[in-house]
1. Out of 1, 2, which structure matches 50, 32, 28 when Cα extents along the principal axes in Å, for residues 250-369 alone is calculated?
2. When Rg/Rh (Cα atoms, Kirkwood Rh), for residues 26-105 alone is compared over structures 1, 2, which one is greatest?
3. Using the calculated result -13000 for helix-only ellipticity at 222 nm (-39500 (n - 2.57) for each DSSP H run of 4 or more, over all residues; to 500), pick out the matching structure from 1, 2.
4. Match the computed value 3.3 of distance in nm of label points 7 Å out along Cα→Cβ at positions 114 and 202 to one of the structures 1, 2, and report its label.
5. Out of 1, 2, which structure matches 17 when relative contact order in percent (Cα under 8 Å, 6 or more apart) is calculated?
6. Matching task: 43, 24, 20 is the computed value of semi-axes √(5λ) of the Cα gyration tensor in Å. Pick the structure from 1, 2.
7. Starting from the value 3.3: which structure in 1, 2 was distance in nm of label points 7 Å out along Cα→Cβ at positions 122 and 218 calculated from?
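Bear in mind these aren't lab numbers, they're just calculated from the coordinates by the rules spelled out. Just so you know, these numbers come straight off a predicted model, no measurement behind them. Cβ atoms are built from the backbone, for glycine too; each structure is taken alone.
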Structure 1
Amino acid sequence: MNIAVIGTGYVGLVTGTCLAETGNQVYCMDVDADKVAMMKSGQVPIYEPGLEILLKRNIKQNRLFFTTDIEEAVASAKVIFLALPTPQGGDGAADLSYVLKVSKQIIQYIDHYTIIINKSTVPVGTAEKVREILSAELPDHLFDVVSNPEFLREGKAVEDFLKPERVVIGTNSEKAIKTLKELYKPFQNENSPILVMDERSAELTKYAANSFLALKISFMNEIANLSEILGTNVDMIRKGIGTDERIGNKFLYPGVGYGGSCFPKDVQALNNTAQVSEYDFKILRSVIEVNKLQKQYFTNKIIQYFDEDLSGKKIAVWGLSFKPDTDDVREAPAFEIIEKLLEKGAEIHAFDPEAMDNFKKLMGDRIQYCHDPYEALQEADALAIITEWTLFKSPDFKKMKKLMRRAAIFDGRNIYDCNQMKNAGFYYNSVGRKPIS
C-alpha cells in the first residue's frame, strides 16, 4: 500500500519504518527540514534500538521516503497516519491543535478513498472531530476516520510494532476494517489478535492501558515506602505477588516514579476527561499524587543523610533519561531530583549513556556532564542512581569506593543486592529495603 505518516516522533518514525519493512511504500512527513534531511541521509534523530538498521535498509530499497511537503506525502496515499504531538495543556487536557490543523490541510489532496488514522494518543471524541472537519468539504464515500492507538514502549518500540501483543482498530467501517487487517496481517501471530471496536472505545483503551500501568507502578511505590517503615523487603513482596497470574510480574518494580512522554500526560488527560464528564476518578488522582511524592521521597533520603545541608557536597548522578534504552528525558524524574539537590547547595556531576544532550537542552550547564560513570564519581560524597541502564548494573565496586569521598549510594532502581553492598563496604539506601550501613 501507499502510506503517509504525518509526524516523525517516536510513534511516527517507528510506524513508518516498520510498515515499509513489510513492503509498503511509505512517505513520512515532518515540518522540521533539518530533521527530514537527517532522516533522508539515514540518520535516526532519536535513540531507539534496532530502528536505524531498518530505516537505512528501507531507504536503500526505495520503500521509505521523507519529505516536508504534505502534498507529496498524502496525494497517493491509501492510508494516512496522524502521528502528531498532543501536548498537555494547562488544565491537563491533551492539546489537539496539531491533529485538527493537519486534518484541515490534507482535505485538498484527497480525491480517492483514503483512511485517516489517529495514531496519536487522543481523548475520546477526537475521531468525531476529525470526521466533522473532513465532512465539511469531502463526501463521506471518500474517507474513513479510524482510531488505531499505539502501544509502543520506548526502548522496545521496534520490537513492539513488529511483534504486537494486540492491534486495536476503532471503526464501524467494514471497508476500513478489511484494509487495516490486510495492512497488519504481516505482524500477526496466534498471540496478537486484531481487536475491532468503535472509535470512542479504542481511544479510551489507550488511556486506560497507560493509566493502569501507572497505577501498578504507584501501588508498588507505596508498598515500598511502607516496607521501609515495617522493615520488610519489597523485592520479596514483588516476587510473592508477581507469581499470581491475576496480577502478573510486570510493572511491579518500585523506584523514583514514572516519567516519559506517555504516562504523565495520559494519566492527566484521562483525569481531565473524567472531570469534564463530572466524574470523580479518585484512584487516578491518587496515582498522580503518589508519583509526585515519590520523587520527593527519594530526594529527601539524600538530603536527610547530609543533615539538610548539601553545601559543598558533590553528588554523582547515574541516569538522566526517564527509563533505560532511550534518550528521551520528557518528564524524567531526574529533573525534579536534581533541581531539589541544587537548591540545597549540591554540586551535580552526571552521566547517562544516551540522554545527556537532550537533558542539557533543558537543564543547561547548571550541572557537570561526564564522559563515563567513573568520572562522575571522582571525589563524590554520594551516588544517586536514577535510571537502571545495564551499564550500571555490574560496576567495579572497588574502583568506585576509591574514587568517592564517601562510599554512599542511593539507589532509586534497586539494581544492586543488599548483601553485596554490605560486603563491599558501602552505605546503601534503596527503595523498599532496609538501608545498609
Structure 2
Amino acid sequence: MKNSNSPFSIPHSPFSRYPQYKDSGVDWLGQVPAHWDVCALKRHLSIVGGSTPKSEDESLWDGDILWATPADLGKDTSLFLHSTQRTITERGLASCNTTVVPTGTVILSTRAPIGSLAIAGRPMCTNQGCKSLVSSEGAVGIYIARLLSVCTAELTIRGKGTTFLELSADELGAFRLPFPPLAEQREIAGFLDRETGKIDALVAEQERLLELLKEKRQAVISHAVTRGLNPNAPLKPSGLDWLGDVPAHWEVKKTSYLLSEPPKNGVSPEVSAAGTTPTFSIAAVRGGTVDIRNHLKFAAIELVAAQPYFVRKGDILVLRGNGSKDLVGTAGIVSEEPPEHCIYPDILIRIRPNELILASFLIGCLNSSVLRPQIETAAQTAAGIWKISGEALRSLRLPLPPLSEQRAIVAHLDAATAQFDALTAAVERALALLQERRTALISAAVTGQIDVRSAVA
C-alpha cells in the first residue's frame, strides 16, 4: 500500500517511495514501510541516567571525564559532541550515580527543553537532566539521533512535572519508534550525512552573506555620518583620534549640547493582566527603531507616577545595560506614535534631541561603528552586565553637520538601508527555506516516506 498523506512526506519529492507500507499503529507516525519494525525504544537502546557531584567539593570537578548537561546539546549540526562545559574527576564519578557511556551513544535532554541531543564523540557521562541511549545490535546511533531530532514535540508532551517538565526513563523507554533493518539504518544515516552536509554548506554561505550585508550596511552609515555625501568636500582634523578628519564646515559637539533635556532612565513596574499602563520589552529596540506595537505589555502603575516616563514620537531610547558589550548603548528611535501614556523600561535611557540635530541623524551616529569605541570605553561592568550611564551619554562627542546636510544624509541612509533590509530579508527567507528543507528531508528519510537506498553513493 502506498501512503501519500504522511505528516512527514515531502511534496514534489525527487525521491521514490517504498513499494509497500503498513499502519505503524502510532498516531504521530502514520504509515511506515511494510518491512520496518515499530517498537518501544527500550527494545533496542539501553537508557542510562545521569547525576551531579557535590558542587562544594572541588576535588570532584575539573578532571578528565566529560560531563554533559542539556546546555551542551544541540549546538552543532554535525550532531557530534566532543567537549563539554564542565568535566569531573574519577572521584566525582564515583561520588554520584552517573556512568561513563561509550563513543557513539546518543545523549538526550530529558528536562525542559526536552529533545535537544547529540552523539557522544568521546566517552562521557551526564547530569540528571540527560539520558544516555546506548545502542544495541538493533540500532545505529546516528540513525537514532536523526530520528529523535524530529520527535521533539512528541517527547515534550510526554514530559511531566509542575516546576519543570521532565521525561522519565519509563516514558522514554516506552516511546515507539520505527526501526528499519540495521543495514538500512546505516544507508539512511549515510544519505542524510551527505545531503544535510550539502544543505549546511548552503546555509553557511547564506549566513556569511548576512554578515557581509551587515558589515556593508554599517560601513555606509558610518561613512555618511562622519564624512557626509560629498567626496570632494575639504576636510579638517576633528581633534579625536578615533574620528579622524571631518568635513571642514562641520562641528564636533558633546551630546549634552544636542539634547533638550537630561537623559532619563525608565521604570519597570510589575507587568500583569490587570495592568492598564502600556509598556514594552527591550526586544522592541532593534535596527535603529523602537517597535512598541509588536512588543507591547501592560504594567500596574499610577498615572501620576508614570508621567515622567511617557514616550513620544521622536524619542531616542538607548539600551543602558546588557550582558554583551557589543549591544550596550545601541539605540532606537520611536518613529511611530506610541500608545497613549506608554512608558519605557528601566533598562533603557530616554534622550530627546534639540533643534540642532535630527533624531534620525543622532541615531545614525550612536549606532555607527566609528562611534562605538566611545560607548564601549564608557561602559562599565558589574556581575557580568555591561552598563552605560546617562552622564556618559552626555559626554559623547559627535560630528555635527548643518541641518540641511543632516536631512540629505538621513534621506540617503533611508534609501540605502531600505535596500540592505530588502536584501537581508531575501537571504533570511532563503535560510528559512533551507532549514525547512533540511528538517523535511530528515523527517521523510527516518520515517520511511522516501526510499533513499538507491540514492546512497
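1. 1
2. By Rg/Rh (Cα atoms, Kirkwood Rh), for residues 26-105 alone, the leading structure of 1, 2 is 2.
3. On the way: 1: -13000; 2: -10000.
Label of the originating structure: 1.
4. 2
5. 2
6. Only structure 1 yields this read-out.
7. Numbers: 1: 2.6; 2: 3.3.
Among 1, 2, the structure yielding 3.3 for distance in nm of label points 7 Å out along Cα→Cβ at positions 122 and 218 is 2.
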